1. Between structures 1, 2, where is distance in nm of label points 7 Å out along Cα→Cβ at positions 67 and 347 highest?
2. On FRET efficiency 1/(1 + (r/R0)^6) of positions 123 and 259 (r between Cβ atoms, R0 = 30 Å, to 0.05), which of the structures labelled 1, 2 is highest?
3. The value 0.6 for distance in nm of label points 7 Å out along Cα→Cβ at positions 291 and 331 was derived from one model only; which of 1, 2 is it?
4. Work out the source of -5000 here, i.e. which of 1, 2 gives that when helix-only ellipticity at 222 nm (-39500 (n - 2.57) for each DSSP H run of 4 or more, over all residues; to 500) is computed.
5. For distance in nm of label points 7 Å out along Cα→Cβ at positions 195 and 275, which structure out of 1, 2 has the highest calculated value?
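Any read-out appearing in this document is the output of simple, stated calculations on the displayed coordinates, not a laboratory observation. This is a predicted model, so every value here is computed, not measured. Cβ atoms are built from the backbone, for glycine too; each structure is taken alone.
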Structure 1
Amino acid sequence: MRFSLPAALLAGCTTALLLQPAAAATPSPIPQRRDFAGGGSTTSLPLPAGFGLAPRGTEPFELLGLGWDGPADALAGAVVRVRTRDAATGRWTDWHRLEADSTDGPDLAARGATAPLWTGRSNGVAVEVRPGPAGVPPGLRLDLVDPGNGAASTAAKILPAEPPRALSEPPTGSHAEANGQAPRPAIVTRAGWGADESLRDPDFVYTGPVREVFVHHTDTATEYACTDAPRMIRAIYQYHVETNGWRDIGYNFLIDRCGSVYEGRAGGVERSVHGAHTLGFNTDSAGIAAIGTYVDDQPAQPLLDGLAAIAAWKLGLTAQPADGRTKLTSGSSSSRYPKGTVVDFDAISGHRDAVATECPGSALYARLPDLRATAAGLQAS
């Protein structure tokens, strides 16, 4: 999310930085780089003093974020700002604020990270950090992600669209006798977007039948060429695994602005793969992320059509009506609901319905009623 901070707050940030003589005396951090198949890499710059980095040149990258050792909420209340240098023009951007704690993720996170920021091709960075009440967490670092050209694979690049067929998982609950199936849309596989499969955890974890879909946005650039969507997904994948410490990309599916559907977390698109997308409610649900930021920007119609198609198909596999309701039990008190609370959701809900976040953005959230109706129509056809 990108916005300007009030002048008084910026002044406070500057004052905090100037009052830290140790930070000025700290030598330049030594980058630590990890390379992946297809030319991708993640470069970590330690922030030992905890108060940022002066502007400096770097190897090219396209996404960044801060990570740390310890609990995910260790930077709660902090102000974190970054600016980057465009690799093509050499111009520096304005300051962008990073969300200090992400509400995506597993219910038990091993370590913390900010939400990532898509920067486009960049070769310079500056960081300012004003710590929150808990101070500076250990192992604070800036991670710069280069998605590369993607791993080569002989596996199928696209699963073609197909008509409804026998349910892969028997329906349960009050809708067990309903049909509710919908055609499967074409899906770009992980091989299709160039996932390095050696990066993720080799094992798969499954949940109960998917009865709920949570809609997200990736909080990245909205005006992008759809041919760049695989690069953005690879960058998110690398960040989720390398920086956040998750077993794989958090989302089960992603949709680009042209309506293409992408396989997210590995384990089988028809299976109930346990994701890391909606804190407290990753069980019996699927997370579908719209690539872009839809706070003010309106989602394109092809994107909405893709969301409706994959939600209708996924819910239809367990005969869950897309315009129905679902009861889920909170698995984390860090969500909107204390752990153990049974919550009644729309079968297609926004991330914000479960967690205190603006995701999937007000513009996309306002389209969810229409999306439910469209998905239900696909199930009835």
Structure 2
Amino acid sequence: MLSVYEGFFSGGARIVHSDVVLGLAEGGQDHRVLSIHGEVHREETRQRMRDDACYRSLTAAGVGVGTLGRAPAGSDGRPAVFSGPELADTARAMAAADVILSLKEQPLGLLNLAGLPRRPVVVCLHRSDPENQGAALDELRAAIADGTVVACVCCAESTRVAYRDAGIPAGLLHVIPNGVDLFRFRPDPARRAALRAALGVPGTAPVVVFAARYAAMKDVPLFLRAARAWLAREGGGHVLMCGAGMTSGNPALAADVEAAFGRRGASLTDRVHLLGVRGDMEAVYASADVVALTSSSGEAAPLCLIEGMMCGAVPVTTGIGDSAALVSGHGFVTPPDPDAIARAWSGAAADRTAFAPALLRSRERFSRTRMIAAYAALLERVHAAHTGAPAAAVER
């Protein structure tokens, strides 16, 4: 198997996909990863492949990761032009694979180019707004039309519906819900106490965590307006913001904070902790009482809600994608109104103990093992159908 990434940068889709690759490799499949870019510039952050947590976890497990080494990329939507050496490297990587996984539809701009080896491609889709993916949706349609793409994995029902409505044949769309490592993401009083102590947060203080990259779809200004209302209401409360671009060095975020809090609320920002990209999200979530999401578009099955819930944090989210279904019976869905969100955070923090049994019962539903088994079964079917190999030959 060959997985093709646009690049390594912070985000739920790359975390999920990398975890799938690791799980399939653990199960005996031979996996390689090809990253188009060696580094990217997104969310006001330059993110180098070799510094990325997913890259490090893949290589530590013995999964080969190569790159075309393209220069830092943004998200301007312009079509890429690939050189002869880049196409030769891509052709060699594809020729060594039986099946190719494309992390989202963006790499199809490369995989669709004439002259590359023909291999069945499975596209892994992680959003609920295909119309906002620019030329990538057209590349997906073209790859389906010429028979290159043989299946699409949708991480949520909302993803399946959105791509079906965008004209992708329903028979190609397979829903495999996101899952997480339940040993890593679990309630942990020791981690909770340690991280709170490190941040100077009292052990009894209510804490809201917002784990998201700095992007328009996350509606950071709405989150900050809700945070101002909540911090004014909860005199001892603290807010943790982590993800790419969630640092004091991001001028756009600094402007958002100033706009939300103003002079009269400036003192409240002492209890807003900007943590940036973290490698210990299990500790961040375990330290929190509430995991919050205020997205306005694009979300399908937000990983932050799943990871936070599995660590015992009560989810409070806007109803984008499958978010409402994910948190049903476990937390709160709110309108995009800062006061309503702040009230829901207070209720969630107060009722954290009451929600604990429901969160515990839901753990199997969000299991990484379940997710990887479903991916393995689909890939085995694709391999058998396109090579003529009997199912037993790809059982591992």
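1. Working: 1: 3.8; 2: 4.6.
Answer by largest value of distance in nm of label points 7 Å out along Cα→Cβ at positions 67 and 347: 2.
2. Values: 1: 0.40; 2: 0.20.
Structure 1 gives the largest value of FRET efficiency 1/(1 + (r/R0)^6) of positions 123 and 259 (r between Cβ atoms, R0 = 30 Å, to 0.05) among 1, 2.
3. 2
4. 1
5. Details: 1: 1.2; 2: 0.4.
Biggest value here belongs to 1.
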